[in-house]
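What follows are several structures.
Each value in this text was obtained by applying a stated rule to the coordinates, not by laboratory testing. This structure is a prediction, so every number in the text was calculated from the model and none was measured. Cβ atoms are built from the backbone, for glycine too; each structure is taken alone.
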Structure I
Amino acid sequence: MPQDVASVVTMLIARFRDAIEREDARTMAHQVQLAEIPSPTAREHRRAAWVAAAFAQLGFHTRRDEVGNVVASDPAASDAPPVVVCAHLDTVFPDDISHRVETRGDRYIGPGIGDNARGLAGMLTIARVLRAHGVRTRHPIIFAATVGEEGEGDLRGARLLFARDGANALAAFALDGAGDDRIVTHAVGTRRFRVTISGPGGHSWAASQTPNPLHAAADLTSELARLPLRNTPRTTIAVTRMQGGDAVNAIPASATLDVEFRSPQGAVLEEGERALARLLSAALEREAPEWTPAGGLSAITAITSDRPAGVVPEDATPVRAAIAATRAIDRIPEFAIASTDANIPLSLGVPAIALGAGGTGGDTHTTAEWFENREGALGLTRALAAIVATAGLA
């Protein structure tokens, strides 16, 4: 048997391409079923139950952990360090909107149809094909459907997964959305803050000279918007929410704003945190230069989300396997930066990448999200080959 990664990948694609294609209709049916189950962050239980039942039917040892992840493993697998394959359960959509998937020609339209119903359905298909063909690998493959990947979930599912079942992982793959050429090798880090500014409050006329927390918050927002940003590495800053006040004729006693910094380098995120502290202090001083702390403004800054940044080495086996598999299906590898479940294993020193699960899509995170199954089976075959080549054929 060939031992180099590229040869193994080529052999795997030749061996399993037809099998994945024969599963194509079932993959799409599962994708639609999953998309039509509402699964907002922190309320993923219904979709998790569906996935758990599907893995159990395939003969996997399946369980739900404390935060709600579904973890599936081969009961006969060895105790060697595993390759972990994960796809997230949650979406950005509330459960009180319509999740019905419509078809218009070759296009499927519905909230979460690509992100991440495609990743979940694709992961199940890969597991089914490997199980049906009795594929044995030197390192066991653990499949996990994770919670809390989106928004304020702060990757809590991946955090527990790689603290427990994946604590000694050899490598990790996140199947996220559509695509058959992108390879996410850089994890963009995210640090989010909630700034709460407090003051005495008062009547807008009678206490007109009282320091206004909302004015200070607006001042801080303006300064953050003017803060010079790095192009290398790319860095972004956004004030994403501002709140305050109870009455139109009252100076509010407090104001809050949410601030988000993103960068693929952790050191840059720390620079942003220091800049926020400096600009906040200056904004408070400008709004209340002559007030004492007891009678002026005070502020508390809390970190609400901290997704670690990271990069996987170019010579890591998952990267080499993904490059070989992408080329083997006649695509040009496109290296990308993104925030996925792969952020967590990367931060722990585990080689990890994120791949699309085939097909193409767009309008992600909108109710008009769409997916087209253009050679979707080919993209899934790519993912299967990269995963198995990394785990090593027994």
Structure II
Amino acid sequence: MKRRYEALLLEHFKHDRQMAFLAGPRQVGKTTTCTNFTADHHYFNWDNESDRRLFLQGPAAMAEKIGISKSRAIVFDELHKYPHWRNFLKGFYDSYAGGRFNIVVTGSSRLDVYRKGADSLMGRYFLYRMHPLSIAELAHQKIPEGEISLPHFVSKSDYEFLERFGGFPEPFLKHNVRFFNRWKQTRLKLLFREDLRDVTRINEVGQVELLAEFIRQQSGKLLNYASLARKIRASQDSIRRWIEVLESLYYSFMLRPWTRNVSRSLLKEPKIYLMDWAMVDDPGARFENLVACHLFKAVTWWQDLGLGEYGLYFLRTKDKREVDFLVCKDGHPWFIVEAKSSQTRPLSKSLAYFQTRIGAKHAFQVVADAEFEKVDCFVYDYPIKVPARTFLSQLV
């Protein structure tokens, strides 16, 4: 399946000489994207034994294998599993690349997390984070000219397949329950038994799996470290560290509360969501997680393309006024979003309350079961209900 990230890589190498780091969840389509964006490429995978031996021999052996006189793309897949991958890339890029090669480095963990040490690759790469499919990406694969696009139609059946089977290409395309269940079990097994082992030194794999299951059950809820520590029989410090690891492996992500200009706001407790919303059982919570993933994909896309500094938060006060999401640009509130499954639900009063206090330009109640309307949601500067298929198609 063609992904928008193919166009992104082409655009990157059209203008920049830096390596492109493409990081994202396992089985999201990184390898296919990197080998499809150009037909003229070399592909090396750390998980392949012969390729691994070549990596271990060093940059000179790799350059000899490729042929330094030939100009083409090079894909280094899952290279972050090599303990000295930064040294290898720095040596190869500085000695042999020099703008001669278009180098793409992929990984199913956050490549930017492992930049520590004196051998920093700063200035030699740009990071792009690849997310599961979204409504906007189903509509078209072009790179949007700005942050917000005009609405693009996506059929109700495609939306329902995306909501039920998630945004990972294979289960979405098959939209078969039995296949999805088997695919999900296999992916989680690989995540915990291989990825967790390859990129961390965590020995308590069983406890991390149990933690992941508790996170799945409380998607969209406030994270209580003390409660999780009691259930799993681990220290709170271990729980925090393991959650960071799950984030680095793109299993989940956290949102912090926005506290500026909000009296009696929550100061500490984050909310947590899954990168694969299809794993959430409750339909209402699954829809909220779907919206969270779309917004998270949008802010990381805008950030990675250098359009500004973006952040995704939620709003909640101690007296339980709440709005699900707040998107900020360059440190200022931009728009707030409340996710609702049914259009029969009244417009949330919290939208107007928070919009007035924080000065957000837009306030949306995104409704799952509303029919698509070809109307630009972002022309309104007061709280409104908007169809999910319309609003989400305007993102990324």
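Some values worked out for this structure:
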| read-out | value |
| --- | --- |
| Comparison of I, II - label where mean count of other Cβ atoms within 10 Å over residues 51-58 is highest | I |
| Winner on FRET efficiency 1/(1 + (r/R0)^6) of positions 131 and 283 (r between Cβ atoms, R0 = 30 Å, to 0.05) once structures I, II are ranked, highest first | II |
| Structure from which 15 was derived, relative contact order in percent (Cα under 8 Å, 6 or more apart), options I, II | II |
| Which of I, II yields 1.23 [Cα Rg over 2.2 N^0.38 Å, for residues 67-170 alone, calculated] | I |
| Among I, II, structure where percent of Cα pairs over 39 Å apart as derived comes to 19 | II |
| For 0.90 (FRET efficiency 1/(1 + (r/R0)^6) of positions 107 and 307 (r between Cβ atoms, R0 = 35 Å, to 0.05), calculated) the corresponding structure among I, II | II |
